[in-house]
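Multiple structures follow.
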Structure 1
Amino acid sequence: MAKTVKKEKSSVQPPVIDQKDMAILRLLQQNARMTVKEISQKVHLSTTPVYERIKRMEESGVIRQYAALVDPAKVRKGLLVICYVSLKEHSKTAGTKFIKTINSLDEVIECYNISGKFDFMLKIVVENMDAYYDFHVNKLSEAENIGNVQSTFVMGTIKQTHVLVS
């Protein structure tokens, strides 16, 4: 059902990541503002190889970006909604149009192409229920090719992390 996006197979081999690289990644995940000097002291390497390893991981895409994690409630984004969407038509063109629409909606902070009853899972943040209603009626429902939408409202966060390397 969820065949709207075909991923290109990469001919590029993934970079070799050794234990020192993993240690650097662990530290950067904890605090991306650590200096190369601070990292080098913790991983027992001089600053030049640490700098070169970080640059290599950035250039190869292992490190995609650095970000500030913002408290949603403190920027008036207190309602988190998980929204499941199925499309009426499952052509490449229809899927591409839907994805383009979703990418233009600031309220959607994550979008996953999923298997099962629905085609996509959206993670949406808004100020409150009124703002979600406005988003749902005036933006999401206006998107072409929407078949079915199911919204689930998050009542509390038990675990949330961005740590991949532990």
Structure 2
Amino acid sequence: MNPYLAGTMLGLVLLLAMYLSGRGLGASGGLKYCVVSIVGAVDRQHADNSVYYSKYFENDSKPLKNWLTLEILGVLIGGFISGAISGRLKLVVEKSPKISAGRRLAFAFLGGVLFVYGAQLARGCTSGAALSGMAVLSLAGFVTMMAIFGSAYLFAWFFRKNWI
């Protein structure tokens, strides 16, 4: 897809999300609500007694009914539909011939874990903290985006031999 068209469409989705829900986009919060729901399902007493988890269950609220979890579900369903329509719906590990599929998957998993942990520390992911933050001209949004791109360039220099 043309990157200018994709950027314009993303901007319109962000604008629509802000208009309809009063909030921007974000993915890490949806994952957090899913994890909180799992903790509540496995050991509700622990969740109710925990300072962190208990706030998500106040007034009999259900974390899975949060709009962020619905956003994540929509992203998964939309990605599946997009892959099916375009004929790209298949299991494949995209990698350099220099590394094994196992190593590629291990790096992808480790990168995902570190990114989610960083998003939790930063109180938002690229969508929530950076994209939505920049849309409302938040200084924190611009700083977050610079940190994301800066760290990406730094890590790409160290790990590029795995993909080149």
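Each reported figure results from applying straightforward, stated rules to the coordinates on display, with no laboratory input. Every value quoted in this text rests on a predicted model; they were computed, and no experiment measured them. Cβ atoms are built from the backbone, for glycine too; each structure is taken alone.
A few notes on this one:
- When distance in nm of label points 7 Å out along Cα→Cβ at positions 82 and 114 is computed for each of 1, 2, the largest belongs to: 2
- Entry that produces 31 once relative contact order in percent (Cα under 8 Å, 6 or more apart) is calculated, selected from 1, 2: 1
- FRET efficiency 1/(1 + (r/R0)^6) of positions 50 and 138 (r between Cβ atoms, R0 = 41 Å, to 0.05) - highest-scoring structure of 1, 2: 2
- Which of 1, 2 yields 1.00 [Rg/Rh (Cα atoms, Kirkwood Rh), calculated]: 2
- Among 1, 2, which structure scores highest (criterion: mean count of other Cβ atoms within 10 Å over residues 122-129): 2
- Test item: helix-only ellipticity at 222 nm (-39500 (n - 2.57) for each DSSP H run of 4 or more, over all residues; to 500) calculated as -9500, pick one of 1, 2: 1
- With P(r) over Cα pairs in 10 Å bins from 0, in percent, for residues 58-129 alone derived as 15, 28, 40, 14, 3, 0, matching label from 1, 2: 2
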